[in-house]
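Listed after this line are the structures, all set down as structure tokens.
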Structure 1
Amino acid sequence: MRKIIWLLVVVAWVSGSCFAQKNNLKNEYTVVSYNVENLFDTVDDPNVPDEEFLPESEKMWNNERYQKKLDDLAKVISEVNPLEMPEIVGLVEIENRTVLEDLIRTAAFKNHKYAIVHKESPDYRGIDVALIYRTDAFTEIMYETLPVIFPDDPQFKTRDILHVVGKIRNETVHIFVNHWPSRIGGEDKTESKRVLAASVLKQRVDLLMRVDPKARIIIMGDMNDETGNKSLSEVLGAASPGSGAKLVNLMMPDDTAGQGTYFYNGGWNMLDHLIVSNEVISGKKMTVENRKGHIYKNDWMIFTNKNGDKTPNRSYVGNKYVGGVSDHFPVYFKMIVR
């Protein structure tokens, strides 16, 4: 009951408020989701298990390597849309707010004003999710975090789901940034944890849609599951474009074509997702260009292995520094706003 009252108050406030956008004539928005692979700073935080990413660690993580990673990540984000910097970017595997502030201070971001939405999660590895957005394109109203708690394993701590409410040209949009539990220990053995994370997200989405059946919802992040897995297809109910489902997985066409964002054990996995409600993909105010999402990759981001597979070039292989950007490719879609 408290959740429903809270939501009704928020919706009433949002609906009765007017937020002026600086770019009222803007039509195209780029939305990006990117697992940036262990973006840690070099400072020891006693509250975070960051010992692996310190100068004295086996990885010898130092300021030079940290700055290179920041610059490379900024370059990737800036290349997704060569015409302008993306308006909305969800980030996965970041240590803290400091790394986000350092990222938006890089040269690629210098001529654009970005704001940060972040809150520390209880994750056992000390990593969080976050959202950065261009303040001339998106107006933040509020945010909350949705904890993912496991009744059968209360000691296991994972990332909260970040829910950001904002305005795009006076239209309310709900953005959820996710990083569900990994498959370490086996896909089948860990499936229940991702199913539970999906159910937490589903409960909030259902609540929003009960209040407003035409709610504009964007779900992004690394779900550590593929489009056909139970967490996404059954629990969340995310289906293919054109299916008529309430939630549409924009990455399903690429997944069906055998593409992926993460390469493991000789094959591609589509672990990073962009899922939207009908009012985003084909609404009167917003539509998704080509009704699908895209994987972004460029030659300089790629490592070619001995079998000729072109995979994301990661920062480390074990404790060996190889200087890549991330072990995931980012995903994005372009949205036309009327």
Structure 2
Amino acid sequence: MIRKSLFGLGLAALAVTGCSRGSDDVLAVVDGESIPMSTYHKKLEMKNSVVALVDPSRLNVDPASGQIMRQLTEVSIDPSYRLGVQALRDCINEVIARHVAKDEGVYPTKDQIEAEIKFQQSRKPKYVQDLSDAGLSTEDIRDMLGLQMATMNLWSKGVNVSKEEVDQFIKENPDRFREPEQAALLMIEVDDPKKKDLADKELKEGQFFKTVAQHYSVQRDGKSNDFRFPETVVDRFPPALKALIAKTNEFGTTDWQFDKPSNHWVKFYVERKVKSKMINIDDYVREMIRRDLLLNKGMKSNDVNKRLADKLKGSKIEVKVKYLEGPWKKLYDSLTAKNPGSNPAATPDTGAPATK
């Protein structure tokens, strides 16, 4: 599991896009290297994680287990740490990490980056095409991979993992290589007992479940989500739902269930069930295991966050956008006033994790 420090010095979120060079208006200059505004704008457009304030009262909790369910929710951004500042921080962090990797001689060569692209394509043939469709240029993809590989090299510097260690890990952790049981569910949620009877009448007459849901369901965002239950991994279902689906056959419907928090009734249709099975441990999976083990070893002996923090403190950073100057200074002062190395170690994104 990828862990992140507040500052993000370990650059766990590199999968979005690297800060590539270009010739347009300048966002900032870090030790003589300019970060173009186009990079900043792309970072804002494609940012896939943010620091935000979560109001616990807005989160849905399963009443049976007390666990917070996976869900979409609206969050607030701290005005002093708005998205623009977070994107600026990401761009500067990436330049700092690239400089440290080059200083230590671990930044990958062009041939190594091309080899990594081919490695990713061995599992995902549309790897480059999918990233291109997401808005990344060829240079963005190479920069992204270069920075991921460089950060991995910094963390794993001086350590090795043997073939025997990989074999031992596979032997001792069989559950890590099992695809979870899954179930795709449709649902009808009603707020009036009379609607239950009307929905059941249409279902008995042969109407499709989704069609009936369109007539009666009050599920939030139901139409835009095709009236699907938002989770498919059975182990992540609330316990009561997990037990209900276990005794319901594929293409079958459940009885109505009363949901106390919403005071609504819910009926599910099991569109598909997929049993748990072992994954094929091929060369790609073995390499991903090796990388994970390498990273775990390296984190015990390499304090990359401290090296990056020291580089940040010793770098000349000029923010060229007026409205970002003040917020950056406050953020920089708060980050350099403490020892980022004391934060939980952040780790690089090494590609598609094989052992979840």
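Quick check: 3.4 is what I get for distance in nm of label points 7 Å out along Cα→Cβ at positions 287 and 303, calculated from one of 1, 2. Which structure matches? Display every interim value, and only then the final one.
Working: 1: 4.2; 2: 3.4.
Among 1, 2, the structure yielding 3.4 for distance in nm of label points 7 Å out along Cα→Cβ at positions 287 and 303 is 2.
Where does the value 6.2 come from, among 1, 2, when distance in nm of label points 7 Å out along Cα→Cβ at positions 167 and 207 is the thing being computed? Walk me through the numbers before you get to the answer.
Details: 1: 2.4; 2: 6.2.
Structure of origin is 2.
One of 1, 2 was used to compute distance in nm of label points 7 Å out along Cα→Cβ at positions 55 and 95, and the answer was 1.3. Which one was it? Display every interim value, and only then the final one.
Numbers: 1: 1.3; 2: 3.8.
Answer for the origin of the read-out: 1.
Mean count of other Cβ atoms within 10 Å over residues 311-318 was computed and gave 17.1; which structure, 1, 2, did it come from?
For mean count of other Cβ atoms within 10 Å over residues 311-318, the value 17.1 is produced by structure 1.
When helix-only ellipticity at 222 nm (-39500 (n - 2.57) for each DSSP H run of 4 or more, over all residues; to 500) is computed for each of 1, 2, which one produces -6500?
Source structure: 1.
One of 1, 2 was used to compute semi-axes √(5λ) of the Cα gyration tensor in Å, and the answer was 44, 27, 19. Which one was it? Before the final figure, lay out each step's value.
Numbers: 1: 29, 23, 21; 2: 44, 27, 19.
The value was obtained from structure 2.
Comparing relative contact order in percent (Cα under 8 Å, 6 or more apart) across 1, 2, which is largest?
2
For which of the structures 1, 2 does the calculation of P(r) over Cα pairs in 5 Å bins from 0, in percent, for residues 47-102 alone return 4, 15, 18, 15, 13, 12, 9, 7, 5, 2, 0?
Source structure for this number: 2.
With mean count of other Cβ atoms within 10 Å over residues 199-206 as the yardstick, tell me which of 1, 2 scores highest.
On the way: 1: 16.8; 2: 12.9.
By mean count of other Cβ atoms within 10 Å over residues 199-206, the leading structure of 1, 2 is 1.
Throughout, read-outs are computed from the coordinates displayed, never taken from laboratory work. Small disclaimer: the values here were computed from a predicted structure and weren't measured. Cβ atoms are built from the backbone, for glycine too; each structure is taken alone.
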